[in-house]
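Novice: These notes open a run of structures that come right after.
Where a number appears in this text, it was derived from the coordinates with a stated rule and is not lab data. None of these values were measured; they are calculated from a predicted model.
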Structure 1
Amino acid sequence: MKGLLQRVTGARVEVAGEVVGSIDQGLLVLVAVEPGDTPANAAKLLHKLLNYRVFSDADGKMNLSLSDVGAGLLLVSQFTLAADTQSGLRPSFSTAAPPALAETLFNHLLSEAKRLHPTVASGRFGTDMQVHLVNDGPVTFLLQT
């Protein structure tokens, strides 16, 4: 699994003009599921998302995690993040999981996140979404399991 983590001062996801998920300060994470991913990969990614130290402490150093600061987590499925872009000028999506597997694992990640963290929102799997965010820093990391 891949997660493109962005520290934000605010983010929201809209589907057909309706806000389906939003957070204030926290992490917006674009999530891609790849063939061979399992619930164990989802658990590993979630552990990283909740504990990755990307928030500043009193000294201005990135020493605090999402769990430490109690900020929001917005998860958005994005199969294009799994694209193979190494050759040519058109992405190949053979490295993305089939939709059924991707939806199952994304929903598993989402339900576990909601169980373990107080403020979790999401986009809507398999739909055309508009993602609005204010990247704080900017701070962006690609996490892989």
Structure 2
Amino acid sequence: MFSKQEAQQLKKEFWTAFGKSFPRKWLLYDTKIKDMSFKFNADNKKAEVSLDIEMKDELFRNAYYEKIWSLEDILKDFIGDFQKEEYFTLDNGKVISKIWVEKYGVSIFNKNTWQEVFEFFRDKMDGFERFYYEYEDFIKDV
């Protein structure tokens, strides 16, 4: 078990190492759609790449989710199998729509799995980005 300070240091090392391993500008928050972003996440059990649709207005959130969901088979070609939830509740109670891929058996606290996580992040985020750029005009037309 790690102290809080050790855990923070390992997380910082992890994200720094990822940035050095794959030094590129990711799309992330630059979708040009307010409150819709791509995210990387890693913890002590898994790694995750997601598309989070976080609009407060449920009608807009659902409209964007439905647009992306209408391209389900195409998205699968870009990122493989994924999970989706139209009404995903975050730890803070906020409800968002979310589409994501996960990799289990890796940990931000185990340096031996970092390269595996980095490659997963690169492959899945690259797929999400290529999908988004290909269908951006369709997705934005809400």
Structure 3
Amino acid sequence: MKSVDSASLQEYVGQPMGKSEWFQIDQDRINAFADATLDHQYIHVNPEMAKQTPFGGTIAHGFLTLSLLPYLQEQMADLVVPAGMKMGMNYGFDKIRFLAPVKTGAKVRASGVLKEVVEKKPGQFLFSFEYTVEIEGEDKPALIADWLVMYFI
């Protein structure tokens, strides 16, 4: 993570932030997510029924993959944050596209680009990031999302 003086933040717009480590999504994690969200659709939690689908087995919830972004983001060596940051807060998403299913046992990692930095109020910076979550060995990413984070200094 790079702590950057607020006057220099614009220099990082358009710059890649690196990649996270690979993270494996196993059935236990999928089941726990299903329990937490009350989304027990068979494609996620019933391996026998899921074998009958075009995926040939269970897949992770799209929202599970999306929810890993904070964890994956922290691993990016070139992630830019404002110097003196007291906290960052999820502000929302401008766009999310789920492009490919993540099969149980697959590994994912995230890469990102800083798209925009806007000082909303003195000491409050709204960052717009574009994240891509790729699946190891797959051509198509699991998702692409434009994530908004408000940083307070």
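Novice: Taking helix-only ellipticity at 222 nm (-39500 (n - 2.57) for each DSSP H run of 4 or more, over all residues; to 500) from the coordinates of each of 1, 2, 3, which one would give -4500? Present the calculation step by step, with values, prior to reporting the outcome.
Specialist: On the way: 1: -7500; 2: -15000; 3: -4500.
Derived from the structure labelled 3.
Novice: Identify which of structures 1, 2, 3 gives the largest calculated value of relative contact order in percent (Cα under 8 Å, 6 or more apart).
Specialist: Values: 1: 39; 2: 27; 3: 30.
Comparing 1, 2, 3, the top value of relative contact order in percent (Cα under 8 Å, 6 or more apart) belongs to 1.
Novice: For the read-out Rg and Dmax of the Cα atoms in Å, a value of 15.8, 48 was computed from one structure; give its label from 1, 2, 3.
Specialist: Working: 1: 14.9, 46; 2: 15.8, 48; 3: 17.2, 56.
The read-out comes from structure 2.
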